[in-house]
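Nothing in this text is a laboratory measurement; each read-out follows from the coordinates by a stated rule. Given the structure is predicted, the values throughout are model-derived calculations rather than measurements.
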Structure P
Amino acid sequence: MKPYVVTREVFLRDQRGRTFADVANDADQAFDEVLAFFSCPERQRRMEEAEVHHDRAPLAGVVRELESRPALNQFFSGLHPQQSKRLRQAIGVVVRMIMEGRGWKKTGRKGSLGVRAGTSDDKPAHNSGGLALWFIRAERYELPDGMPYLGVAERSRQLAAQRRAQQSSKP
């Protein structure tokens, strides 16, 4: 599948994207790097695979690579919590645009990416555990026709129902 490319212009035409015009137009926030990062077909494939094969939010498929980008890591590690939060939210909008552009829809649920460390005024807000250092959670998506595999909770319910049915059929 061809990659879904989000340019600054496409981002700013989007209803949610335009609410982050401050981020998109701030040269200090490395937004061009974010757009270039997410335009890669291999990364978009991994984002879809995170949902399909790992039952994780799409961002989980690329978040470590994203956070390891020097410009982004430097920005997130600075002491500007509001700007950092706005960039993380704008990244969520970029992910949504890509996933919807590739035929997925939002579930209305969030998936965990990390456990926030204790906060302090003299250090940036980061995680103490989990998959990501700077992101706490991310939107989950599903295919319009349903997912090809059941989640563990649903499979567990089916297994329990089968066991109850087998026990009730025994003389």
Structure Q
Amino acid sequence: MTDQDIKTFDITFDCDAHGVGKMRCEMEVRMLNPEKLEWEFASDEYGTHGGDGTAPLPIAYFMAGLTSCLMTQFRAFAKRLRVDVRDVKIHCDCAWQATMRGREPYVSQPNGFNMDITVDSDASFEDLKRVIDAAKLGCFIEQSINCDIGHRLKVGDEWVAV
């Protein structure tokens, strides 16, 4: 592979969220690069967490995004790597633990994420593993799980890191 074979491209999103009602969150999500697309989403919490359950829970979007991202990459990279696949199914389970101390806000901790992949294909184990390895590296959400997230608070006219 030469330097001419290596290409990079940027993928950029932003999201504006607004709290409405008890716990409902309405969002405008935009892909800014490599093309411009926009969607509207809403999330809500269930009753025991103070919401009305009018939309999916925020964590449901994470689950759907993580699972569908790996699925998308698997299907795309199977074609790119010339591995014939008739069908693929992915079951994802994620578990967290929340710890509360009195009336303090709870603290969440992930216990683990598992992806069970079923593939209808005559391809070898090695070829399917090659596709899965590529899909894991190409899945933006899976790759983001260990990414540091910056947080800022607007104080007056200034943004302050928190």
Comparing relative contact order in percent (Cα under 8 Å, 6 or more apart) across structures P, Q, which is largest?
P
Identify which of structures P, Q gives the largest calculated value of volume of the Cα convex hull per residue in Å³.
Q
Here helix-only ellipticity at 222 nm (-39500 (n - 2.57) for each DSSP H run of 4 or more, over all residues; to 500) has been calculated and equals -14500, so which of P, Q was it run on?
P
When mean projected area of the Cα convex hull in nm², for residues 47-126 alone is computed for each of P, Q, the largest belongs to:
Q
Out of P, Q, which structure matches 5, 21, 20, 19, 16, 13, 5, 0 when P(r) over Cα pairs in 5 Å bins from 0, in percent, for residues 39-86 alone is calculated?
P
